[in-house]
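I've put the structures underneath this note.
FYI, it's all coordinate maths here, none of it is from the lab. The model shown is predicted, which means the values in this text are computed figures rather than measured ones. Cβ atoms are built from the backbone, for glycine too; each structure is taken alone.
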Structure 1
């Protein structure tokens with residue numbers, strides 16, 4: 001079986017793996033991988049600055065797959081279906097799992113991060129991690145996971161209709177946050193240093209307000225947009241320590257700050273300034289099973305349009321040469337999709 005493996009930071013290799021052999025366990029499914037979305041986690045792994053990561057590793061956790069075989073009966077799943085994969089492998093017994101927060105399981109293992117993922121032709125996954133659709137394309141199914149990150153973050157924030165929301169970082173995760181903030185009825189502001197991505201937000205997602213921090217004072221721009229109030233919810237989707245530290249300056253009094261991105265290091269802030277405004281800090285990690293089902297329903301109902309997302313494509317056999325290009329800002333990648 002052909003696969004692409006990240007041997008070390010900056011170096012992919014095409015390898016041949018033994019296909020899965022032996023009988024499937026009753027709770028397992030064998031799937032054919034057709035699409036693999038590339039996200040910030042993969043880019044950070046390639047650059048060597050992804051937390052919770054070790055090499056070598058087969059990347060790939062945003063997957064559009066076809067069910068080839070089942071080890072036993074699985075509710076709602078049958079051979080031949082196209083599915084999105086929920087890549088968060090949780091234990092089911094720890095305190096987080098028992099309280100319905102499997103996304104931050106004590107023993108969590110994520111496909112393509114802690115264990116080998118989907119940059120290969122076939123894969124065995126727990127059947128309960130498959131989310132089928134009769135109508136979505138394989139491209140759309142591979143986008144569900146990245147949208148789920150934004151969906152969960154917005155749920156964590158408990159947005160109210162009409163409130164001003166600032167999203168810092170217009171990469172794929174930030175775009176997902178924007179989609180669901182708009183769905184919640186919020187007034188979205190985007191902050192990014194990449195003019196091309198800001199234009200994408202305005203023209204393709206209809207985001208009404210964008211700010212380039214290199215062109216002026218961010219606080220003044222935010223005050224101008226919000227009639228002096230400042231946004232009540234700030235999402236940082238950059239995974240950049242300096243950005244995350246600066247984000248403490250932007251919430252309105254009584255507001256909240258949601259960290260969606262993460263990095264290897266510590267975030268510091270001025271405690272009196274934090275306490276004076278009685279801010280709330282929230283971490284948002286991964287997503288929950290219900291998020292996947294909800295997103296599939298929203299795309300099927302055409303309430304979320306995925307057509308603008310995919311800007312670059314390559315077959316699996318070209319990943320070794322194409323992937324390094326996708327890490328360069330001048331390439332203009334929003335979302336790259338690998339076809340198997």
Structure 2
């Protein structure tokens with residue numbers, strides 16, 4: 001994987017026009033050994049970092065949606081078209097604004113130009129493998145017509161179960177009363193919020209490995225891998241079966257959530273983070289110097305090479321299971337040897 005010596009920003013382009021960050025991909029310092037407490041603290045509260053800005057944004061959207069854009073819980077004890085349609089319209093609006101806004105900003109208006117863009121190749125047009133022969137239209141249709149209804153199905157099921165007392169959660173298991181045990185209860189809510197990105201990361205890794213089982217890949221996951229070059233709309237462009245498996249992460253919160261926002265935050269992480277993760281850029285630049293790194297290069301390498309980086313950079317499961325590619329020439333050579341020996 002040759003890399004040119006012409007450096008721009010913090011990386012370079014090879015002869016084929018592929019962007020390579022200067023530093024190999026790493027994992028969060030939370031799992032470093034020996035421990036790195038100062039680095040971990042900076043990672044947790046720094047800007048950008050674990051909390052800021054993206055997880056804070058998803059949490060803010062979850063809190064605002066629960067407070068102002070979700071019907072009262074008691075009204076969702078019976079399945080009725082009205083409140084389900086309210087959830088569907090809200091989710092269509094949020095996904096449309098986020099995914100569409102990123103696509104316009106990066107790929108239509110090109111406000112960031114080619115800066116930190118992984119590939120100079122455009123998104124596909126005139127390709128019969130995609131609906132309408134157009135990658136963006138295909139991805140939009142799969143996201144809005146399949147992805148958003150699947151998000152809404154899981155969310156509506158969560159509220160119906162919760163309203164009817166079928167979601168035990170840790171609060172019921174531990175006997176916590178929000179009024180009598182307010183400190184313990186809200187501390188538990190906060191801890192579950194901090195745990196949600198890790199739940200998503202672990203769930204995503206194992207579901208993704210399952211989807212690469214050959215029978216499922218051929219019939220299901222191959223739809224997503226039609227997107228070699230990726231854009232924000234590619235994130236949720238999946239087969240309906242993959243959508244059902246991917247968003248099942250919220251089922252974990254049926255057992256753990258103390259407050260409905262815990263469950264909604266879990267859904268929103270799964271729903272919105274793929275837009276950044278598939279942006280096609282290493283970072284989304286906020287001004288001339290600050291860039292939001294969402295682990296894009298990690299997942300871009302998976303789309304490019306297929307059999308590496310099944311998870312993300314938050315939890316080092318790819319390192320544990322031997323499927324990690326850090327973007328370096330040495331890692332690329334190791335991948336080639338693994339393929340030839342397999």
Source structure (of 1, 2) for distance in nm of label points 7 Å out along Cα→Cβ at positions 31 and 127, computed value 1.4: 1
When distance in nm of label points 7 Å out along Cα→Cβ at positions 55 and 151 is computed for each of 1, 2, the largest belongs to: 1
Origin of the value 18, where relative contact order in percent (Cα under 8 Å, 6 or more apart) was derived from one of 1, 2: 1
Origin of the derived value 63, 52, 44 (Cα extents along the principal axes in Å; candidates 1, 2): 2
With helix-only ellipticity at 222 nm (-39500 (n - 2.57) for each DSSP H run of 4 or more, over all residues; to 500) derived as -8000, matching label from 1, 2: 1
For mean count of other Cβ atoms within 10 Å over residues 39-46 computed as 13.9, the structure of 1, 2 it came from: 2
For semi-axes √(5λ) of the Cα gyration tensor in Å, for residues 71-222 alone computed as 37, 20, 19, the structure of 1, 2 it came from: 2
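Given a computed value of 10.3 for mean projected area of the Cα convex hull in nm², for residues 111-198 alone, which structure among 1, 2 does it belong to?
2
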